[in-house]
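These notes open a run of structures that come right after.
Laboratory data are not the source of any read-out in this text; all were calculated from the coordinates shown. Since we're looking at a predicted model, the values are computed, not measured.
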Structure P
């Protein structure tokens, strides 16, 4: 009869994720991961497999959580779609600006380090980016139905543009760009979206507030 695990799997995976996030995959030592999780190496291997399998598990879980967070931020009625889109873009810029440790994004870090040589990481990254782009596209379509973005614009192309801007903001933040610069990029990306009266047009006072930090 199999013995039940005497540890919290979620806590162990979060601790392992933080080691990979801070050090990167190659530099993350199994001894350090074991110490951070409170498990011996034998228990760690027995529960999650080798270092590569453990990374894939933490990377997959992180990406799934990221998609769900974007879904929660962007899902809702058409009438407030542009405000949700604006709040999300600014929230990413603000979160990046407040990352004083310059840890960056685990999705971006894992993709940059491993996707060229690890098909599993590459597949997860592609799936995650595609899902986030679809969520942004759906929110843009809602804003179009509400009349806040021109209806003849292609929501998929606009979503791709915003996704590229958001990933760029995260990369620039990792490189040490100033908080003011990151927020200005976010504001500019929103301003150039084609509104009812042309690029940069006002969507009304209720749609110009920054989200609370």
Structure Q
């Protein structure tokens, strides 16, 4: 396990992560890329704890994701299964577990203040925090990098992982109005939604 984690985590984070995994008897599985989630935690019918995280995450996002999922396990064991998945019990647990990792030996200096600010009130996903998500993206491999909605000009088109294509419209207070070309339906996208830019000629667009 330690040699596997060395491949996916910051070097100085390996030992404390191993300690958490052993302490809470976690069966950790690092899996291929999933578009819908970075990781998940499940308590199995036999009482064992299974955590999966995406192998495609960069080492800093993977560390945050791994501790995020361990925090679910610890919060449920301590407070019971009736707690909200990302409620106050989980937030306090996540904050507590992350404290030993928020230091310059593990995270680059440009990430530290952003991560420290995020953990004042951690969100359900690191991707929900636009500032943190953008900062972490800088450490993605070139083949993993995608564009964010806010980086694309109004009127441009993009594709989601499910193949649906949208055109960017007006920006509301925080989110962007995007029209699905196939149906003409309007959707709101977070500015840091990761998308694949595509070029659609005007005569190829279906009428609304």
Original post:
For relative contact order in percent (Cα under 8 Å, 6 or more apart), which of P, Q scores largest?
Top reply: P
Original post:
Here helix-only ellipticity at 222 nm (-39500 (n - 2.57) for each DSSP H run of 4 or more, over all residues; to 500) was calculated and came to -22000; which of the structures P, Q was it taken from?
Top reply: P
**OP:** Compute Kirkwood radius over Cα pairs in Å, for residues 11-50 alone for each of P, Q and report the one that scores greatest.
**Re:** Q
Subject >> Test item: Cα Rg over 2.2 N^0.38 Å, for residues 139-194 alone calculated as 1.27, pick one of P, Q >> reply: P
